[in-house]
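Next up, some structures in structure tokens.
What follows draws every value from the coordinates through simple rules; no lab data is involved. It should be emphasised that the depicted structure is a prediction, and the values quoted were computed from it without experimental measurement. Cβ atoms are built from the backbone, for glycine too; each structure is taken alone.
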Structure I
Amino acid sequence: MINLSRRPHLFWLCQCSGWAVYALLTEVMIKIPSDEPWHIQLPHLFLDTLCGFTITLVLRNLYFRAYRLKKYVVTAHIVLLVLASFTWTQFKWVSLQWLYNNPWKLMSWFDFGTWTTASLTMLATWTAGYYGIKSYLDVVEQRERAEKATHLAKEAQLKMLRYQLNPHFMFNSINAISTLILKEENHHAVSVLEKLCDFLRYGLYTDPLKKIPVSEEVTMLRTYVDIEKARFRSKLNVKIETDAQIESLLIPSMLVQPLVENVLKHGMQPNQTVSVTVEFSQMDDGLSIVVTDDGNGFENHENCKRGIGLTNCRDRLRLMYQGKARLVTENNASGGASVTVFIPHEETLQNDTIKNAAG
């Protein structure tokens, strides 16, 4: 299996090995059968190979820049290839004549044609090999990224299902419903039971690879909060702020729920009243989600490790947005903690699955 983290090392390995093979073949097939003396053919072979090595490095950089031309990419590559061939041909000729102490000797049209053809063939071969290997590694990288994203999303779903089916969670939820029934708050008990069923059903049938609109995420977040309020009652206050203009923006499913769950699990002491604010807001280049609480805060702010929810969210964002999304944690000056998530703009009518993002 290819270690993609060592991809730059792989390029240099192929670059050096390829030009070493070029030098060997040139010596065996051209230099040795010719009448050139050793004190000329070896230095010229070295200069020839070094120039080709350098030109291909420059071509690599220029090829990358050529992609900015979009519909003229192919034309730009052809022009760069031809110019590089002319440059390499002239260098080989001038360096050879310089070694013969005749630097001003002009090249015949026959030599110009044959040498330029050879240079063009070699550089075209290098270009084909470069893009062939690059395309292969890109495909492998995309496949591995998609597999990791799929694995992480499914793992997140399994964790969510395990949490939902956890006997402790089920006991607390059912106990809260039973308490409502004993207090003859039957309507409230039925409402909480329906919300619990909706929450469990959502976890069972929602595609873990699907990105959902903000409006749907807010709906399920409210459902989760209502279930928890049946347990904590007046000790839990949750405020969710959003705007109609951002309801169509896409985010990973069940992204915010683990952040709120983190507060209840790790930021809340027994018999403590905690307030949580979840704010969805639009920025110039994306969506901001801020979860703020007045609980215990992070014990070690440098690590900010308060449960698996934060780690899971970071990993999902990293794989789904390839570094374009971010998650920032901090303690509030007035107490409690704050988690800020930034997600790039992605409208409902655009890519709606992680597969499209990874591919």
Structure II
Amino acid sequence: MASRGIYYLTSQYQWNNDELLNCIDDITLHDMETFIRTLFARFYVDSLMYGNITENQAIEYMTNFQRKFHEKHLFRPLFPSMWFIRRHLMLPNGCNFAYTMLNDGYRTNAIHVYLQCFHETLENNALINLFVQLIQESCYNQLRTKEQLGYIVRSGVHNKQGVYGVEIILQSNSEPEYLNQRIEIFLDSIRDYFQQMSNDEFEKQRDAFIIKSLEISKRMEDQGNIFWLEITSHEFCFDRPQLLGEILRKFERKDLIQFYDHYISPRSPHRRKLMVFVRPSPLASSLNDEIPEIKINEKATTTHIPEIQWIENTLLWKSELACYPVAQPYEKINVSFREYG
């Protein structure tokens, strides 16, 4: 739920569940029949044919697929200028936004912290993935094992519409404000973690990550999913793992510290942070008389905890933000337009 909230807030055009539900009662059978005809009147197709098949066979199959729609007078291909392109919103430097969502199904809290970093390049892709790989274990050990904040503790790379960031997700009985504080304290400790790491240990972990990244998928389905992601994103970087491996070998420990100081540190004036707080709704709170224990533990800390900037009106908030440019293809793909007649 919290992840859907982040996606809703950072997408130029996106509807939340409440907005969609408000439209359902007005939809009639006639509306659906009209929509089906409109849907198949103009569209474009992304396809992947992977396995024991030649290029000419793939083109023939795709041509036959489109011809079937054309024969029923259902299909005219979309011009590339008519394609719907999703854009990612750009957060301002120094921001610390938070948005609250209510959960009707469970009496627990959750927080999704998103630290927006940069637009995608192969170098940025390699750097942020290496950074997250090196902090994942310590993040889990600190927030889950030592502090026991919740059963779900996850950190990773957030990648939507070609924009990369670092995310931490927690589900807990503790209040989201408290979870945010503990996450900030953990983030504040990362610099010392990298500074205390020896160059030998860094190189060992970096090289292990490179080997893991270059592993060949054991299942055809897994490899197909990798290819499909390149197609649906229209980036077409089918040799991405090999290219990233070459870039990763060039990184040193100081590169991660510089990345941390600019994009992750609570003290950085350039950091861009967005949070979604999930709280139980009154309906969820009435499901059970037993009230879960809320862990409030005000520990002394020297970590700078930025003041939260609450998002009250999402429409107004999103209207004030610029958009990132669309991620461009790594391979030059000839986009053709074909009419059948």
Structure III
Amino acid sequence: MLEPPGIQRCAAVLAGALLLLLFALVLRQLLRQRRPAGFPPGPPRLPFIGNICSLAMSAELPHVYMRKQSRVYGEIFSLDLGGISTVVLNGYDIVKECLVHQSEIFADRPCFPLFMKMTKMGGLLNSRYGRGWIDHRRLAVNSFHYFGCGQKSFESKILEETQFLIDAIKTYKGKPLDLKQLITNAVSNITNLILFGERFTYEDTDFQHMIELFSENVELAASAPVFLYNAFPWIGILPFGKHQKLFRNADVVYDFLAGLIEKTAVNRKPHLPQHFVDAYLDEIDQGKNDPLSTFSKENLIFSVGELIIAGTETTTNVLRWAILFMALYPNIQGKDNLDLRVSTYI
């Protein structure tokens, strides 16, 4: 049975409109992906997904892939992460120039969907450059100085934690072991003393699980599927994928930190802070009548989590590399031991 001419015309018009809309979206995406004039060079990119496919299909880790690209395009090159123009820096001098000598220019954070979903661009590390970031950074720096490295007694606390680490290693009685978990616990406890005023035992499975989820999220955040989520956030509706795993991990971590902060605040004495959490809660109280204040219980959770992982992940990896090198080069190990003994004596 033939359809009436009117319906055929409507269907043809609708199909034409959809094709026109699709063409406009494709054209818009291609225009967005054009490398701006004066932008650093970079490897060829595919329409829509840019260089994400190259990252995902590479058998190497992302930082190894980028290092190889720097040998071709220079220490400053660009990548297209699904329409997100990204500049990659390689080399100590280049990074220092940008992050130290021109720190204010590079202090801001991009509004990636990942950051919006996880921290709403709040907290400390992912917040936009402005009053909120400045206030949170000031509080963090002052707290780490006042409750940590600025105190002469803090060195004894570090030495005490070192002894806990040595005792834990001795329980293996010379058997092979993976030092990652033990070193991670030891390093995080130094930060915990500043944040909460207490350390966690190496047998505390809840805290260990939180640290494991943090470490896993660091790896997930640098994966190609999460880059894809930042480029096309609509894939967030899918109930599977690495981005969903990252979000589930974050929910568990934030719930744990919320309970830990609540427990820590029980013995709090207003205006007499004993650690970072106390100082932050004082800032919340002082800013109750300030509509521009960014101090809140939610941002406290984000800030505590970011300070834990920022201090733990980097220092742990440095120590693991140092131990590996000394194990591979025993002569250097003996020299370092002698240097430490002489330094201690002096």
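Summary table
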| read-out | value |
| --- | --- |
| Source structure (of I, II, III) for relative contact order in percent (Cα under 8 Å, 6 or more apart), computed value 13 | I |
| Test item: distance in nm of label points 7 Å out along Cα→Cβ at positions 143 and 199 calculated as 3.3, pick one of I, II, III | II |
| Of the structures I, II, III, the one that 75, 55, 38 was derived from, the read-out being Cα extents along the principal axes in Å | II |
